[in-house]
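I've put the structures underneath this note.
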Structure P
Amino acid sequence: MRRPTRNHPLRTAGTLSLVLLAGACSSPEPAAPPGDITVNVAGDVHFAGTSAAALEPGGLQAVAGVLGDADVTVVNLETAITTRGTPAAKQYTFRAPPSGLRALKAAGVDVVGLANNHGLDHGRTGLTDTLAAGTAEGLPVIGIGQDAAAAYRPWTTTVRGHRLAVFDATQVLDTSLARAWTATDDQPGLASVQDDAGRARLVAGVRAARGSADSVVVLLHWGRELDECPLPAQQDLAADLVAAGADAVVGSHAHRQLGQGWLSAGDRSAFVDYGLGNFVFYARGSGVTTQSGVLRLTLPGTGGVSVAQWRPAQIRSGVPVPLEGAAADAAVAAKAALRPCTDLAATPAGAP
């Protein structure tokens, strides 16, 4: 996997070179245009039940080749990284040791999103431990922070002169916990877009990043569990983010796959995937909850998404195993068949 320069503020492309010749300054050299980059995105990850197999040495070896072949790989992590804390008052709570981050990093993951309905499953102690574990393991976590400025801040990197910003936010939180879990100016928490204030903050952040980044990707936790079509609230938010400058909007939470395609909003066209499905998860059997995969996006330096490739997998004993041959072809076709209820196009606007 190609390792980019990470975790610095977005900066203007190129540098200004001055050469002294015979006492005179030459004209500044033109900045090289940013190159294309690739970004992998995978869905819901935890390490409970059978998915604890991913914590074992080589536990994610089967999928590491797929995860690690992009410039940047992002997953949605549905667990607190802590051995402490008190479980939240909700039906399902997850936590995992720091070795969970280590396993993801070893498999090729570069950044994890924590803005989801499990990010604070073990309270503020779990939040503090999660942030500390990310720092200790050298694996950035986004969508979570000690205040709203940190939680809503994008992760940024530059690869071959291409400036990338990645946001993470959730549209799904338990009603009884939403206020306590949402990051504010003086409260730790998650980047939430359940209310108008959080939504406006995310849209404003995307619009600001658009001014200095070559590509903007937004991860979202949204939708209704097991529904195969997006909700109107998802479609509205996707349109707002695309109009604000997102090149790709990619979601999870439904524990099954949803459709993908291109969305035009304002004068822009961007790629949207409403649901990647589970990835490292304790799903069993052969139903929709075990259908998995990795979305590989090619982002040109000129903006947008030029190629969106779905690389399917099947969850077996808690971990994803890539599909090949006829099984892979059938899974790709099944993913494409989910598009009609999304109002997304099969090709970008203006494509032949």
Structure Q
Amino acid sequence: MMERYKGLLIITVSFFLAIFIGGLLMLLYKVSPIDGYKEMVMGAIGNKFVLYSTLDRMIPILLTGLSIAISFHAGIWNIGAQGQLYLAAFVVAAMGVTFHGIPSMMYIVIGVSVGLVVGGIWAWIPGYLKVKYNVNEVVLTIMMNSIAVYFTLYMVNGPFRTTQGSLGATNIIDKGMWFKHLNPLSNLNTGVYVAIVATAVIVYLMVFSKYGYEWKMSRLNQRFAVYGGVDVKRNLMMAMVVSGMLAGLAGTLLVMGDYHRFLNGISPGYSWTGMILAMMVNYDPIGVIITSFIYAVMASGGLQMELMLNIPQELVQIIFVLSVMFVTAGYSVSNKMANRIQEEG
């Protein structure tokens, strides 16, 4: 029973240790930790408007976190979510500034579909090379991040450069492609429903379907999985493509819902944050949902904490980094203790 809940215990203890140290740092600013964290929570979920902003911040982190979780769960390492997000976002934006007069509902469906396909294809390439020729997918996906980011950078400063200012961006996409904002005071939009459906599908695939079991078996022991009739290569490819599709969806929603254009620097590290969160919870999709929300609360509430109490927002990043460090140390100590007990037994 203890082994079953070991991960949850390590994560919980690590988080509260980080919160405790964060509270000690607040004391350096002569601020009560209770007041500091109260302002953080109120600034993130204190009313409908700030809650909407927090949920909007959560969506790209959640989708990229699930993207990483599903590939790592299957034993194939997709470090390329950033590139998949960028490329999908740019292609969707390019389509949105090129084609006009398409009915809104049709345009939205086409836009989301294109984003999914582009992200999936960009992930399929390293996945195929890994499965077919055993090329290291970590190196490939990292290199393909650079290709995608620099390609989009060239495009928004060249052929698709905006005529509506000097910003490194495309023009505004056709309004028929916009997701409607749920409230004029926040960026949360109807794209959240697409994210909810995508999240539900991933949770089902990873937790309740045979694919989730086969992906896990492929990661834990490929020989055993093959002996049991699992098509390991097909499962690795499927997980990689779905992973890329999720990252592409994150970029698509940023373009169609938040910015209505492609911006240079459209992702301030969403994929890296999502990757760290996914690793913290051992690639569990429910854990990714919870940690994405907690991170979004801290990041959103950090602004009010700074405004009201003059505590730098960077404290949020310190707490986040400490949580990761404590989780890593917790797993390391736990594994060493388990190995020692096993050796002595």
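Rule-based calculations on the coordinates, nothing more; no lab input. Since this is a predicted model, take the numbers as computed values, not measurements. Cβ atoms are built from the backbone, for glycine too; each structure is taken alone.
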- Message: With mean count of other Cβ atoms within 10 Å over residues 97-104 coming out at 12.6, pick the structure among P, Q it was computed from.
- Response: Q
- Re mean count of other Cβ atoms within 10 Å over residues 177-184: value 16.8 computed from one entry in P, Q; matching entry is structure Q
- The highest value of relative contact order in percent (Cα under 8 Å, 6 or more apart) among the shown structures P, Q is in Q
- Task: Work out which structure the value -25000 belongs to, where helix-only ellipticity at 222 nm (-39500 (n - 2.57) for each DSSP H run of 4 or more, over all residues; to 500) was derived from one of P, Q.
- Result: Q
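Given structures P, Q, which gives the highest value for distance in nm of label points 7 Å out along Cα→Cβ at positions 41 and 313? Intermediate results must be reported in sequence, preceding the final value.
Numbers: P: 1.7; Q: 2.2.
Max of distance in nm of label points 7 Å out along Cα→Cβ at positions 41 and 313: Q.
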- Query: Upon calculation of percent of Cα pairs over 28 Å apart from the atomic coordinates, which of the structures P, Q produces 48?
  - Reply: Q
- Query: Comparing FRET efficiency 1/(1 + (r/R0)^6) of positions 49 and 225 (r between Cβ atoms, R0 = 30 Å, to 0.05) across structures P, Q, which is largest?
  - Reply: P
- Query: Which structure, out of P, Q, was volume of the Cα convex hull per residue in Å³, for residues 89-240 alone derived from, given a value of 132?
  - Reply: P
